[in-house]
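Some structures to go through are shown next.
What follows draws every value from the coordinates through simple rules; no lab data is involved. On a predicted model such as this, the values are computed, not experimentally measured, just so you know. Cβ atoms are built from the backbone, for glycine too; each structure is taken alone.
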Structure I
Amino acid sequence: MSAVNNTRFTHAVFLLSGFTGYEVIHQWISIPFSIIYILSIMGNVAIIFLIKTDPTLHEPMYIFLSMLALTDLMLMIVTVPTVLGVYFFKSRLISHNACFTQLFFIHTLQFMESSVLLLMAFDRFVAICNPLRYTSILTQRRIAKMGLMFVIRAVALIFPLPFLLKRFRYCRTNVLSHSYCLHQDVMKMACSDITVNNIYGLSVSFSVMWLDSLLIFISYVMILKTVLSLTSRTKCLKALNTCVSHLCAVLLFYIPEIGLAVLHRFGNSSSHLLQVVLGYVYPLIPPLIHPIVYSMKSEHLRGRIIRVFIK
């Protein structure tokens, strides 16, 4: 690409990147990505379909699971096509408006997933700490209200980001760190003062991700306190066993998410390869693992899946 064209692209588009330095094997890398994408879509669609069509699965725990599957599905649809475009077709160009739209949906869905994990923690807290009032507290009407409230929260907090980015002039390098757009990655491309974006991004992340993770931690402290007070070892293990799937989901989501946010803002000397790997973990691995883990841990859901395949 000529210097003239590169200057023009710097002002007009961004360049998505994959594993820099490994371009020769990009098409080989796309094969496992494609397999993960297809399997994740199949698994999450199956979970949503089974829970929707089976009245016996219309319990709070399974409703929250269907919400998690829907969020995972949407997050993959928003991110993975551009990833496969980079690796399969070397399609690296993305316009500013398309990039801002993509990052809006990615960050909104990230916040929604964090909210769903918090609701699932609340579900486990009520089921273990206050089982007699479980059905009266977690009614379908109340679940719908909580879900709607968290969707509104996510959209309202992320909505200003594209407009904060549109006001910049992008005259530095136009090569992004990932195969999709993230706010903390795009704002570093601007040749203007990004203090407002930095402060707002950190404030929003803290008010959602850190607060949600803190509330999840507190809920598990209360759960552990209740479980340890049980006299029966069998009941204790059974109660803890119902939390294993959710704990796996929490760790799979928050560790790469928080790690990537910290690396982008404070880890200037960190390995670029580490940033890229972490960037692929949370849109690819949780949507693949969640249906498997929950199907294995939920006897009721596993039985329903087996019956469908037998028929």
Structure II
Amino acid sequence: MYTQNQSTVTEFILLGLSMDPFIQVLLFHIFLIVYLTSLTGNLLLLLAVRTDKRLHTSMYFFLSSLSFLDICWTSSVVPKTLANFLSPKKSISFTGCAVQFCISLTMGQTECLLLAFMAYDRYVAICIPLHYNMIMNTTVCFRMISMSLLSGCFAASFETYLTFRLIYCGPNTMNHFFCELPLLLQLSCSDTSAIKNLILVFLPFMLFIPLSLILISYIRIITAVMKISLGKSKAFSTCISHLVVVVIFYGTSIFVYGKPENAVTEDTDKIVAVFYTLITPMINPLIYSLRNKDVQKAMTLLIRA
């Protein structure tokens, strides 16, 4: 994945979100509560979809895949962050940074594509309901999810390889709570043009094009919903909720990865990163699934079992 012998740096220091000991303890409890809430919600959804045959449909197939991605993503970042909140030496090894970097990028980029496919799934269900089962059959859903994961893995592998083959010979302190690409590039004392060019190639495919497809899908969905006389308010509310999550996720990601290099603001970036690594994985099950009556019934049966 990388060649550590090119660097004199063997670990990175993560300054986290605050240097104040009291605030660090407070953040530890907040992060722990949010993380456990996220794990609980996503695990319950996974188990509900797996055990309840009523949820063996394309929509819940996508939702359970989203929950799996969120669990992996937050688990690649939050446990180490929690440990560093309470540790006097807030560090991560070179290898640990590379692993965290690769997993978080893979999950994040996969989720970008998966959310676009989920929006298309909802568009077909609402705007072309008579052809839904034919268009969104099991094979098509599996291919969409596989395409998302393989694309995320492919992009993250290249980004990780090019990032960790750079030479890190000087400062090793990052003003962040996990290993993030813009800060790693700042710390490198070698030519970073290759990875920067790769980002320019991947960015449209991983962020801007999926976001455009989502917005087009939901514009058509909302247009179709406005023509429905019954259940209009509930359907409209659901669409708006989905769009809010999408805007938070893509907006924060674009803010960190899509702006010019000279516009990097470390203090703001690490706060923004909290939203796409911690907040959206927590609210995804609530917004997409837990308000659904079928999911509620499945979870009630699951808890009582």
task: Tell me which of I, II gives -25500 when you compute helix-only ellipticity at 222 nm (-39500 (n - 2.57) for each DSSP H run of 4 or more, over all residues; to 500).
output: I
message: Tell me which structure, out of I, II, gives 1.1 once distance in nm of label points 7 Å out along Cα→Cβ at positions 14 and 278 is calculated.
response: II
- request: Please state which of the structures I, II yields 3.7 when distance in nm of label points 7 Å out along Cα→Cβ at positions 190 and 294 is computed from it.
  value: I
